[in-house]
Structure I
Amino acid sequence: MQTETISLEETGCFSKTFLDYLSGSEELLPFYRFKPEIESFKSAIESRPFPKERREKLVKVLSKQYEISNASPTVSKNIEALRKAGTFTITTGHQLNIFTGPLYFLYKIITVINTCKALSQTYPEYDFVPVYWMASEDHDFEEINHFLFEGKKITWETNQKGAVGRFDPEELRRIAEKLPQGAFFFREAYNMSSLSDAVRNYVNFLFGNEGLIVIDADAPDLKRTLIPVIEDDLFSHTPEVLASKTTAMLNSLGHKTQVNARQINFFYLKGDVRERIEKKGNEFEVLNTDIRFSEEEIKGLIRNQPEEFSPNVILRPLYQEMILPNLAYVGGPSELIYWLQLKDIFNYFDMPFPILMPRNFSLVCPLAHKRKWDKIGFSKKDLFLDTDRLFTKWVSQNSLNDISYEEELSRLQKVELTSKSKANQVDPSLSQHLEAIYASFSKKLKNAEKKTIRAAKRKFGEKKLQIDAIKNSLFPDGTLQERKENFLKFYLKDPQFIQHLMETFDPFNYQMYILYE
């Protein structure tokens with residue numbers, strides 16, 4: 001693949017807060033611990049204790065989960081390596097989107113794998129294991145029940161409820177059978193009895209040789225680690241207090257935060273129920289059910305069945321760090337921003353805060369599109385402009401007359417300032433009168449510009465269609481390709497597609513990759 005890069009800022013697709021984090025903005029420094037640089041891992045390693053008993057428990061749970069998934073030799077080796085004090089994990093998490101969902105799911109995993117490879121070269125005295133954390137307890141089915149294939153949205157219809165990882169993927173088998181032969185591994189995966197097992201199966205097929213471990217934290221032995229957090233959250237509400245304080249600080253600095261803490265940040269999880277817990281008087285209620293607990297009853301439940309409590313987005317990251325010897329979390333822009341809201345919670349529970357690493361970003365562009373783009377006269381940066389701005393730019397560059405009225409509007413503003421200055425010397429009240437005149441004329445000029453652009457579009461309609469075709473192909477529904485397209489679009493044409501991505505992406509190069517296939 002031919003490769004180019006462009007800065008994330010130049011794409012215009014990322015929030016100010018995310019870009020500020022990447023640039024090391026001083027005002028964000030209090031909200032995280034280490035910068036996302038390979039040099040930071042030395043300090044992260046030195047300050048990351050992890051008890052031997054937790055390592056043993058983790059290995060036991062993972063070994064059991066892989067009993068029906070035919071773990072690759074590399075995965076089995078990595079699971080066993082987790083027993084050693086010098087082994088650490090690099091983790092990403094994601095929902096259980098059917099058929100992997102959007103492309104960026106793969107980008108997350110590849111970033112994690114490549115980070116471990118880079119760390120192994122820089123710190124050879126330690127072992128680094130890539131981990132994919134399945135959001136198996138999530139109940140937002142509408143977010144995972146569809147994927148894009150050959151330009152069509154394919155949707156999973158089911159009446160199942162509760163934690164999606166427990167769903168029977170029976171209906172998905174019929175969808176998998178209709179896919180091309182190259183996607184055979186999905187047919188095998190969706191023969192599993194649960195969606196969690198199915199996802200572990202196909203992720204193991206795609207990445208098992210790279211040693212990627214898939215963990216399902218919906219496990220009783222792992223949940224016991226969370227007991228002190230459940231008790232504090234339900235009875236003292238410390239996480240809400242701390243997260244709300246941090247959120248207010250970020251908002252006061254002009255940063256738009258992603259999540260809000262609740263008084264209780266756990267769901268009740270049992271069977272096909274995953275519903276919020278709320279305290280009403282002296283009782284604890286499970287919303288949308290008839291389930292009620294007294295204080296003594298719920299204290300007993302926490303001690304004896306902690307697996308019936310499921311953390312929300314505020315406490316899931318803490319749970320992750322409690323059960324894994326983790327150094328860094330790899331996520332997308334929105335994820336990393338909500339992690340910035342959580343550092344004080346980690347401090348309170350005496351847990352090291354991980355390094356927050358952005359995943360890799362990419363746009364895969366057919367070479368035919370690149371040739372047409374170059375011929376039109378556009379740059380790689382122009383790929384990220386909207387179609388109207390692109391067409392206006394092309395007409396301005398190729399028409400005998402510049403259709404933009406920007407220069408005229410700039411001259412008008414200068415004339416307005418000069419006129420108002422003269423008027424003020426005679427009668428200050430004339431300034432408002434002149435302001436109204438120029439505002440009216442400015443509005444007319446802008447309307448004239450819009451009419452000129454519309455006329456140019458009619459005149460150069462064929463070129464507009466050509467630009468639209470390329471943009472619509474690369475940015476489905478006007479969205480970044482990686483947030484919409486499924487990897488099968490590229491994998492079925494090139495079975496080495498994932499390998500090409502791994503060879504191209506640098507996990508510490510925070511830019512947008514443009515890959516020409």
Structure II
Amino acid sequence: MEPTRKADSAEPPEQLRARIEEFVRACREPAVLEPGEKTIRIEEEGGRYDLQIQGSGLVLHAWDAETSLVRRVVGVRGMERGRLELITRRLGRGEGQLLVLDLARAGAQQERLAGRLEFRERFRRILAREFGGWELAQISAAADLEHSLSPAYTRAVLRQGQRAFAVIGADPEADSAACDPILSFGLIWLDYLRGREPKRVVEGLKLFVPHGRSATTGNRLAHLDRERATYELYELASDGSVARVEEASYPNLATTLEPALPAPELSGVVAGWVERLETRFGAERVVRADGLISLRLRGLEFARAWGRVMTYGPDETCPVSTANFDRVEELAARLDRARRAGNADPQDWLYRAEPERWLESLVRRDLSKVDGALLPDPLYSQVPAIAGSDRGILDLLAVDRDGRLAVLELKAAEDIHLPLQGLDYWMRVKWHLDRGEFPKRGYFPGLEIEPKPPRLLLISPVFDFHPTTETILRYFSPKLEVERVGLGAEWRSGLRVVFRARGAERPGDGPRMSAHQGG
């Protein structure tokens with residue numbers, strides 16, 4: 001249930017009416033919202049709402065061109081900026097909630113709240129219809145920051161005797177970016193319920209995603225541990241209809257592997273420019289997926305080169321010439337000063353820009369500290385690419401001395417979705433590995449690639465692993481070999497591994513080094 005607050009002490013209906021009218025007069029865009037129903041914009045002068053004392057009670061009537069609402073108001077539960085919460089009573093239904101809002105003051109936040117409350121009540125009716133033999137013991141769209149539960153999704157509990165299921169649903173109107181994180185929060189909700197209700201068997205998780213947007217969640221579910229929990233995936237249409245997505249019908253993984261392009265040969269004056277930037281400023285030379293040479297300073301790209309052509313700046317449209325090469329050096333010098341661990345101004349945007357790229361540059365330079373078995377070259381960045389989203393995570397693909405692939409996920413700040421986003425990249429690498437595509441497309445030339453599933457390494461500063469990381473990893477398939485590598489907080493000064501942990505184990509619970517690790 002949504003958390004409730006104690007109502008104000010009972011007021012005479014005349015006083016109650018005066019409080020509501022005063023609030024409405026102070027609103028620039030007054031509206032009435034009952035959870036599960038449409039928002040009704042009201043205009044006092046236009047006569048689109050009315051308050052009448054009937055007997056010993058107060059009746060509120062609000063209407064627009066499409067709908068009408070009549071409720072008996074029995075009290076005020078609370079008032080805050082742009083929002084007055086009323087207690088209503090309907091015959092045979094007990095207490096209800098009614099909100100009077102100032103849409104002009106509440107803005108987008110209030111609109112989101114209205115949408116969440118509307119979907120919560122529609123979802124309540126859908127669950128009652130689809131699971132008639134089950135008791136809907138709880139339903140909420142409220143944030144729970146203590147347990148990392150997002151208000152973007154509606155959570156519920158279905159019970160039948162000692163059995164129970166965790167339920168989570170996304171509004172059918174939500175876009176794919178809002179739908180894709182649902183499994184992270186669903187697993188957190190499931191695990192929370194199991195801890196809260198130890199005497200009840202919480203069998204698993206039912207997930208409801210908008211119609212046609214089950215691909216990401218379905219692909220992820222295929223790599224979870226079915227011995228630990230049962231998972232049911234449903235698509236929910238805007239008209240309220242529900243369709244179960246059977247495991248055999250989970251969509252195929254959408255992924256492509258572009259050919260590995262060799263590093264371009266630099267000639268003439270361009271080769272000399274690149275060597276000068278490397279020698280003078282320590283510029284890093286990285287071959288991009290499109291075959292260009294990327295010149296970076298602690299991960300931040302400032303120039304590109306190929307053949308007899310070089311460009312500089314934040315885009316690729318500023319050509320370098322003998323006449324303006326000094327500008328490239330000035331830019332490199334500025335970056336060199338800003339992107340240093342001891343920068344006196346850590347708020348400098350150049351210092352803060354693209355931290356994952358900075359972390360990548362350190363990993364490339366000192367890969368043996370992350371894992372002593374990995375070969376430092378070749379090391380590929382974000383191949384295969386995951387299109388359609390800014391994940392905020394950097395993917396590297398490496399191989400160890402035995403020919404086994406390793407997926408490295410780098411994250412320089414706390415991210416609740418790191419485990420599942422790492423899984424996204426891992427499953428694509430495995431898909432291409434199973435089909436023998438890496439050697440066919442020019443990756444890892446001269447090396448024999450082991451068909452064994454790749455390892456997944458989640459690499460982040462020690463204090464920037466989200467507290468729920470272990471919770472989510474607990475539900476991964478045991479066939480997926482995951483390891484967390486925690487780095488020292490001052491990682492910009494150099495890589496220092498503080499802990500290593502396999503799967504969901506807590507740091508210190510298991511051995512510090514595996515057979516693959518060193519340094």
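Each reported figure results from applying straightforward, stated rules to the coordinates on display, with no laboratory input. A quick note: this is a predicted structure, and the numbers were derived from the prediction, not measured. Cβ atoms are built from the backbone, for glycine too; each structure is taken alone.
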Tell me which structure, out of I, II, gives -8000 once helix-only ellipticity at 222 nm (-39500 (n - 2.57) for each DSSP H run of 4 or more, over all residues; to 500) is calculated. II
Here mean projected area of the Cα convex hull in nm², for residues 235-466 alone has been calculated and equals 24.3, so which of I, II was it run on? I
Compute relative contact order in percent (Cα under 8 Å, 6 or more apart) for each of I, II and report the one that scores greatest. I
Could you figure out which one of I, II the value 0.40 for FRET efficiency 1/(1 + (r/R0)^6) of positions 171 and 243 (r between Cβ atoms, R0 = 35 Å, to 0.05) was computed from? I
One of I, II was used to calculate distance in nm of label points 7 Å out along Cα→Cβ at positions 155 and 187, yielding 1.6; that structure is II
Top of I, II by percent of Cα pairs over 31 Å apart, largest first: II
